[in-house]
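K.L.:
Structures given as structure tokens follow.
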Structure P
Amino acid sequence: MKSKILDAVGISAAVLCLIHCIAFPLLMIIPLGISHNPYIDLAFLFIGAVVVYRVTRHMTLRWLKLLFWISISLIFISVLADLIFETHIPLIYAGAAGLITGHILNFKNHKH
């Protein structure tokens, strides 16, 4: 039951992250006076990492565990590049999509 809740939180956070990553560049086109804050991405990374750790702790499916950790690593690389080099790497989109996919598959694999 606890893992199902973590999957729901993970799916929600990953979808919000993906919406943020897609919508924010579009908002930058409109002159609203807003700028990108990489610490928002860092907050999504932290939430995602905690959820991935908790979900994969007792997971038996190695390929699904690998999908989770590769996805969170892609997000980490993208956020780190943004913090250090102030450049946007689109790996964050693949990482968020991988987390959404992983959580949905994990949610469906639960024994009810």
Structure Q
Amino acid sequence: MSFISNILTILVAIEFLFIMVIQTFQTTSDNTSRVFNIPKDVLKNKFNKTLMKNQGIYNGLIGILLLYRTLFANHPKEIVIPILIYTIIVAIYGAFTSQKSIIIKQGLLPIITLIVII
């Protein structure tokens, strides 16, 4: 992969690690409420907190996989491309089922990165 595609992939990883932090560790914060457009009282519900934290772990693992494959693997492209496609599909699904802006917030950087890699 090129220097630019490596940098973009690292930025995607950081984005997903950020999502993990706000979903898992700052579940009921003002920032999480604003980013996901979910009222704080809804986030404080025990059931919703559990769902957010669980989803945050998934996002964090995506970030970790992207970082690992970019920084430590000899041929990261074969793994990075499917992970980017996965993140794009999730963003499209989120745009249809939750907020249209998810395609931009969560999907734009992976789309750009995938285009650069390909």
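A short reminder: the numbers here are calculations on the coordinates, not readings from a lab. Keep in mind that this is a model prediction, so the values were computed, not measured. Cβ atoms are built from the backbone, for glycine too; each structure is taken alone.
K.L.:
Supply the structure label, taken from P, Q, corresponding to FRET efficiency 1/(1 + (r/R0)^6) of positions 49 and 65 (r between Cβ atoms, R0 = 30 Å, to 0.05) with the calculated value 0.75.
P.N.:
This value belongs to structure Q.
K.L.:
If you don't mind, another one. Which structure, out of P, Q, was helix-only ellipticity at 222 nm (-39500 (n - 2.57) for each DSSP H run of 4 or more, over all residues; to 500) calculated from, if the result is -28000?
P.N.:
For helix-only ellipticity at 222 nm (-39500 (n - 2.57) for each DSSP H run of 4 or more, over all residues; to 500), the value -28000 is produced by structure P.
K.L.:
Taking 15.5 as the value of mean count of other Cβ atoms within 10 Å over residues 17-24 derived from one of the structures shown (P, Q), identify that structure.
P.N.:
P
K.L.:
Quick one: Cα extents along the principal axes in Å came out at 45, 26, 18 when computed from one of P, Q, so which one is it?
P.N.:
Going label by label, the one that fits is Q.
K.L.:
If relative contact order in percent (Cα under 8 Å, 6 or more apart) comes out at 32 when worked out from the coordinates, which of P, Q was used?
P.N.:
The read-out comes from structure Q.
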